[in-house]
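Enquirer: Following are the structures in question.
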Structure I
Amino acid sequence: MHVDVLETACEWSAEDVRDPARWTEQLSAAEIAELEAAIARARDRSSDLLDLGKADFPLPTLGPRLRAIETELMDGRGFVLIRGLPRERWTNDDMCLAYWGIGAHLGKPWPQNAKGHVLGDVTDQGKQPGDPTARGNELGQIGLDYHCDGSDLVGLLCLQTGVEGGLSAVCNSVALHNRLVRERPELAAELYQPQPYDYRGEQPAGKPAWYSMPVFTRHGDRLFVRLIRPYILASQRHAEAPRLTDKALEALTWMQETAESGRYAVTMDFRPGDMQFINNYHVLHGRTPYRDDRAAGRVRHLKRLWLETDLLADRPSIFTNRMGSHWAKKLSVSRLDAAS
């Protein structure tokens, strides 16, 4: 199989993004006031986030800025940190409502799990790493390998930090793909082949406990990446799942080691009120280990959005909206109190 270098304009190295000013968008006092007015209007409209969409969050000044950010996410650097929500005076409900409204200007929500969560929680939920049903957002304290989520865009809102650690890490998967194509095209070609992924116990009723999709997909001149190495490796616990080839294992190791080298990655230390958005197809994300102190009320707690952008006029069928899947039969909002 012949493979090509793709979307070189979206490649970056650690040196290119070393300065946080390159990727930090600070909200102004006027934009915060605009958000407060939008929150009040949305609250008058409905108390249920599922009833609220972009039209219920009018943002005449911030809206065009968010549109420019969305374009940068899809056709440029692929990640952004939006800073400035006043966590010190806003309640959790205020924060979530503002976050939902900002997300609505960037895309349409996708369900994130079999519970139908369209606004999820990323915090220690008591699951252990060895639990075959555990998902990354449920695991606390440990670091997470570089990976993708299951949508066009993923957003994280920081409600609270832990005592220490928990840095968010992002890595340019376009640069990884293109370097692999240039140096080891046979390994890149292997990752264009379907690979098995563990469903983590959330498969449709009566269906296999694993699914297949490539790590790399080319659609026109666009690159689509879906890499969740732990789920690929975990698929091998199912006897009926296809066996991973030696080349696939070597390629997966190359991707992880090159991502961890730091050459194409940058870390950021979330503050309460920060919002991170990334393009799942061009940027991998992970985190460093962290420590909570539940007795002191210092528990790392993020809210998560999976979004569909309308900037993709066309896409591979395997990346279509999950609203037609079994995960969307009953949509819901996760409301964990992480500090309790």
Structure II
Amino acid sequence: MTDTIRRFKAAAVQAEPAWLDAEAGVAKTVDLIAEAARGGASLIAFPEVWIPGYPHFLWLGAVADQVPFVGRYHAASLASDSDGLTTIRRAARRHGITVALGYSEKDHGTLYITQTVIAADGSVLLHRRKLKPTHVERTLFGEGDGSDLKVVDSAVGRLGALNCAEHVQPLSKYALYAQNEQVHVASWPCFGLYRDLAFQLSAEANIAASQVYAIEGSAFVLMATQVISPAGIDVFASTPEQRRLLTAGGGCSRIFGPDGRTLTKDVDEGEEALVYADIDLDEIDLAKNAYDPAGHYARADATYLVHRREGRRPVVREGSPAESVFPAFPSLDEEIPEP
């Protein structure tokens, strides 16, 4: 059992990715980790596919127009044993901070929308993939499975994570609530896409989804979002119609308490910043006294969830034990030079 800090400071990222550039993305990640540590944070949460940035090209035209981006996106994605991810793990250890990283994971020919939680000693606590990519994301990313709905013990409490519209999947949420989640990382892209065209994709709707998660789960929720600038739009949009569909700004990072209160000050949607909040895990007991939908407020005699936690594999060797779906991460045993 990991020793838990009951009171600590947490940070959620609101920043623009280094679009389609893994090396620059890793460097910016390391800088933000250092900044959060200087700010006194014990935990930092990053947005969905922070590296190499959200693939806005999926939403901006015909499939044929996406082809030039696909190879670039694969090339800029991180494998579990990549130098880039190892560099980030070393940064977590150097600064003594838990890091919840969102990135596009490359596993041979398949990409996944992945969240990896790295402990303050650089070890990997949680590695999960989005169960169902949303809408057009399915043309680029593979799917996770029941083993990706997991809450783990960490130095900052029982920690879980979901990506983007997984926060409107009631059964997936309930699977985490039932594992006594205390701190939840809600990773999102920016909300400048389809502004005024699809309210479901708006900042307002998805702030509400994150806040409801905090209330239902009686958990602290770190909502981390991306920002896109006019220069970022230029990466993806080349026609007036595309520029109409993707607008600048879209950041709305914040942290919610287990009773749903917003604990951070709002930041302008185009501003890059870390938002901080003081976390007191003992507040969860008071919140659960009112609502505990997977505990004393549950009615398992009426409804209950079946959660299949086995990893899904396309090939199973007959007569062999189930193989782990947790990928191999390189050892960090070597000495880390002082910064």
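Every read-out reported here was derived from the displayed coordinates using simple, explicitly stated rules and does not represent laboratory data. These numbers come from a predicted model, not from an experiment. Cβ atoms are built from the backbone, for glycine too; each structure is taken alone.
Enquirer: I have 29.0 for mean count of other Cβ atoms within 10 Å over residues 218-225, calculated from one of the structures I, II. Which structure is it?
Expert: Matching structure: II.
Enquirer: Thinking of I, II, which structure, once Rg and Dmax of the Cα atoms in Å, for residues 26-81 alone is computed, gives back 15.2, 47?
Expert: Value 15.2, 47 for Rg and Dmax of the Cα atoms in Å, for residues 26-81 alone corresponds to II out of I, II.
Enquirer: Given a value of 32 for relative contact order in percent (Cα under 8 Å, 6 or more apart), point me to the structure among I, II it was derived from.
Expert: Details: I: 32; II: 20.
Clearly, the read-out refers to I.
Enquirer: Determine which structure produced the value 15.1 for Kirkwood radius over Cα pairs in Å, for residues 50-169 alone, calculated from the coordinates; the candidates are I, II.
Expert: Value 15.1 for Kirkwood radius over Cα pairs in Å, for residues 50-169 alone corresponds to II out of I, II.
Enquirer: If distance in nm of label points 7 Å out along Cα→Cβ at positions 130 and 210 comes out at 1.5 when worked out from the coordinates, which of I, II was used?
Expert: Corresponding structure: II.
Enquirer: If you rank structures I, II by distance in nm of label points 7 Å out along Cα→Cβ at positions 18 and 186, which sits at the top with the largest value?
Expert: Comparing I, II, the top value of distance in nm of label points 7 Å out along Cα→Cβ at positions 18 and 186 belongs to I.
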